[in-house]
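Peer 1: See the structures that follow.
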Structure P
Amino acid sequence: MKIIIAGDGKVGETLTRQLSAENCDLTIIDSNQRVLESSIERYDVIAVQGNCAAMDVLKQANIQEADLLIAVTNADEVNLLCCMTAHGLNPSIHTIARIRSPEYAEQIYSMRDLFALSLAVNPERQAATEIERLLRYPGFLKRDSFARGKVEIVELRVDETSRIKNKSLIELNSIVGCRVLVCAVLRDGRAITPSGSFILRENDRIFVTAPSNNLEILLKSLGILTKKVSRVLIVGGGRISYYLANQLEKSGISVSIIEKDRDRCVELANLLPSACIINGDASDQNVLNSEGIESCDTMISLTGLDELNILASLYADHHGVKQIITKLGRLENSTMLDALPLGSVICPRELCCSNIVRYVRAMRNQTGAALSVHSIADGHAEAMEFRADSATKHCGEPLKTLKLRRGVLIACIIHGRDFIIPNGESSFSVGDTLIIVTDNDNIIYQLNDIFE
């Protein structure tokens, strides 16, 4: 598949890395020659320097032969113009644009055909939605939904007081009081697909597959109290903070935002009349103390600086804040950061790229493509949702007789209204939904790819 990525910033570089691993034919456009040279050194790509919205530059990138254009520059307007120009030069091309401004949200939805957009992505809005979901169950570090929200893979950390510390996975179901499956464990920065005899240790991060209606049972069984969030303190007044505060206000949650820039504070005060906007520097512990960090239910660090977000989260942990959420722009040093009490870590660009990769896979494989794709275990594994159809192999056969590719796990089978955490005797039928977890050594485009 021939793909053009317009914009070689953080999102563009992440897409280049992910799509290169899937053997896509990539061309990158950016106005910065130095950035392009860096990408050429690391990946097998063609680079074109120039304005990606200019017709001549798109022609130089061979837009006429491309299957997909992904516009992820820092300017929404450039991304839109780039997609419109590309469609004018190649009417059959698919286009994806990153649109971040709240001002464009309504018109992008209602005028998508006019803008020639196949898909619009908003990393900040996506991140806000992810955070809002985490606030519903404060005990989880991460939640990924499947089967229209009926099944989830949730992330938990085994701490020193956990009831499952030093327990084998065989003992887990009797402890939690409901049927669940640990599909992956992250230990010392390494992802493990565990067997039933696997012993959980302190500081392990475990990824548990469970029906959504069992999540509260799971938390209570583990002794994790899930007090409803009533007061949230947000550090940083960027786009994510706006989207999140807007959602939380509708839920009746009290929101305070600390923002250093005075003009932005005035803007937020006008946009969010129910929120408390504080003009202050969150790197000053006196500001955090004066805003009652000790009494808040949740502290969320959303500034544009990873270092400041980490420091603010560490300070919140020091003061006993029960739920901490930290935004990071990069996850390359996840092993180093794993030892720090940062709570739930959100990476907007990773969320955005997962959506785009799913679209690319669906284009490549129109029949039987994944319904959803989620990156788990700090990017060491993927969880995918597929629906079995008439072309799916081994329908009706017990799982114990199947030969799956190494590193592939069937985590859940949804049969009508029934949720099956599978064992060797389980089987799937045409129309069933399957949740598949796989390591990075396997690229799964369709359900049949899981078999040897």
Structure Q
Amino acid sequence: MKKVLAILLACMLVIPAFALTASAEDAAPKGSVYWLNFKPESDEALQAIAAKYTEETGVPVKVVTAASGTYSQTLTAEMDKSSAPTLFVVGNQAGVETWGDYCYDLTGTPVAEELNTDAYNLYDADGKLCSIGYSVEAFGIIANKELLEKAGHSLDEITNFETLKAVADDIHARAEELGFDAFTSSGMDDSSSWRFSGHLANLDLFYESRDAGGWTETPAEITGAYLENFKNLWDLYTTDTATDKSALATGGFDARDEFGTGKAAFYQNGSWEYAALTGSGENEYGMDPANLAMIPFYGGVEGEEEAGLNCGTENCWAVNAKASEDDIQATLDFMYWLVTDGSEDAVATFGLMPYTNAVAPDNTFLAQADQYTVDGKYVMTWAFNFTPNVDDWRAGVVSAMNQYDAGGDWAMVEAAFVQGWAQQYSAINE
């Protein structure tokens, strides 16, 4: 009997130990994440984010950062390995065409359901959601609210081109009295002309793309249907300013300094200017963020009262469809955490993340871009990214704009846009 009791007691001790071992194995995380990062400047922050997630969940997250300018080559090499990335970047339609077979359909996934806009999503020809934006930049017209108030105006007055022009005309007419003008200089040298041949050109290109249902590839031709609206803004920039338009071609101006030192109320540029405008130290201006705002490109397009900022990104997440089910699920869980509970650290790294429960960025311009979207305004997406032979096309536009500013006919600018586009498209598609 004693022998039987001893055996039973031993079994009682063994069984709970076995049960605990099995329970621990069941609770162990399944799958892992391998993120091939696109932005070298984010590597240190992403390594810390990955370590934090692993500490919280036990799920291994590896971040590998491609060297600057080598992402495409690095991705190709890594995808050939047995332990390929589970999370990678597909940032434009050309990337979808190249990597579409590797893209897991993100439709209906929890992370995709957190998006507050479809503006940055990329689909393949069959409608598969291949990648989703995670880091957005914005550009428009930066305004100094304090100067507007000194001139007896407020930002609330400006809702379209007519009201923008009324405010700018008044400030320009009283510039000597006020001590500042409406717009900064619009220099057309290489250091500044991209703001207009690239970004301002988006005013026409966005609306042309929208009329066509949204470009998914570069069109062979454009019509210039909204070039009159482009002209409206350009004439305003070059008239309601302290700078003579005939001097713009030679460049040598510092529009950021003009704005940062309070010489003008408006300055066309993007969210990337925030740090320099609000920062302290050499070449930084210490402006109060509360006095800064960014408004859309108002050029007189019908319905533009509902416009938001020019927003876009080539930072779009894709999940490797060829990874294991466990790794895919682990990656989707990690992405969801990044845009919800982990968003404070992610937003500090990436700026605006277009997700409902992501924290708002400190950058005022990005926070405003997000608010326009939340308020139901349409995003002016970056149609200028479809420009064929971009450097040559822009050079032709700049030359024509310089001739116009010197007293030439606007028809030269129209030809540079429309005919120049067709010529550059042909040049790269012969």
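Peer 1: Identify the structure, out of P, Q, from whose coordinates percent of Cα pairs over 43 Å apart was calculated to give 23.
Peer 2: Numbers: P: 16; Q: 23.
Computing percent of Cα pairs over 43 Å apart on every structure in P, Q gives 23 only for Q.
Peer 1: Suppose you compute distance in nm of label points 7 Å out along Cα→Cβ at positions 74 and 266 for every structure in P, Q: which one lands on 2.4?
Peer 2: Working: P: 2.4; Q: 4.1.
It traces back to P.
Peer 1: Something else now. Say we calculate relative contact order in percent (Cα under 8 Å, 6 or more apart) for every structure; which of P, Q gives the highest result? Walk me through the numbers on the way to the answer.
Peer 2: Numbers: P: 11; Q: 23.
Answer by largest value of relative contact order in percent (Cα under 8 Å, 6 or more apart): Q.
Peer 1: Could I ask something else about it? For which of the structures P, Q does the calculation of Cα Rg over 2.2 N^0.38 Å, for residues 194-417 alone return 1.17? Don't skip to the answer; put the middle values down first.
Peer 2: Details: P: 1.23; Q: 1.17.
Working through the options, I get structure Q.
Peer 1: Matching task: -13000 is the computed value of helix-only ellipticity at 222 nm (-39500 (n - 2.57) for each DSSP H run of 4 or more, over all residues; to 500). Pick the structure from P, Q. All intermediate terms of the calculation are to be shown ahead of the outcome.
Peer 2: Values: P: -8500; Q: -13000.
Considering all the candidates, the number was obtained from Q.
Peer 1: Comparing FRET efficiency 1/(1 + (r/R0)^6) of positions 34 and 346 (r between Cβ atoms, R0 = 35 Å, to 0.05) across P, Q, which is largest? All intermediate terms of the calculation are to be shown ahead of the outcome.
Peer 2: Working: P: 0.75; Q: 1.00.
By FRET efficiency 1/(1 + (r/R0)^6) of positions 34 and 346 (r between Cβ atoms, R0 = 35 Å, to 0.05), the leading structure of P, Q is Q.
Peer 1: Right, next: Which structure, out of P, Q, was semi-axes √(5λ) of the Cα gyration tensor in Å, for residues 330-377 alone derived from, given a value of 20, 12, 7? Don't skip to the end; give the middle numbers.
Peer 2: Values: P: 29, 9, 8; Q: 20, 12, 7.
It was calculated from structure Q.
Peer 1: Kindly point out which one of P, Q the value 0.55 was derived from, the read-out being FRET efficiency 1/(1 + (r/R0)^6) of positions 258 and 370 (r between Cβ atoms, R0 = 41 Å, to 0.05). Show your work: numbers first, answer last.
Peer 2: Numbers: P: 0.55; Q: 0.90.
Computed on structure P.
Quick note: the coordinates plus some simple rules give every number you see, no bench work behind them. This structure is a prediction, so every number in the text was calculated from the model and none was measured. Cβ atoms are built from the backbone, for glycine too; each structure is taken alone.
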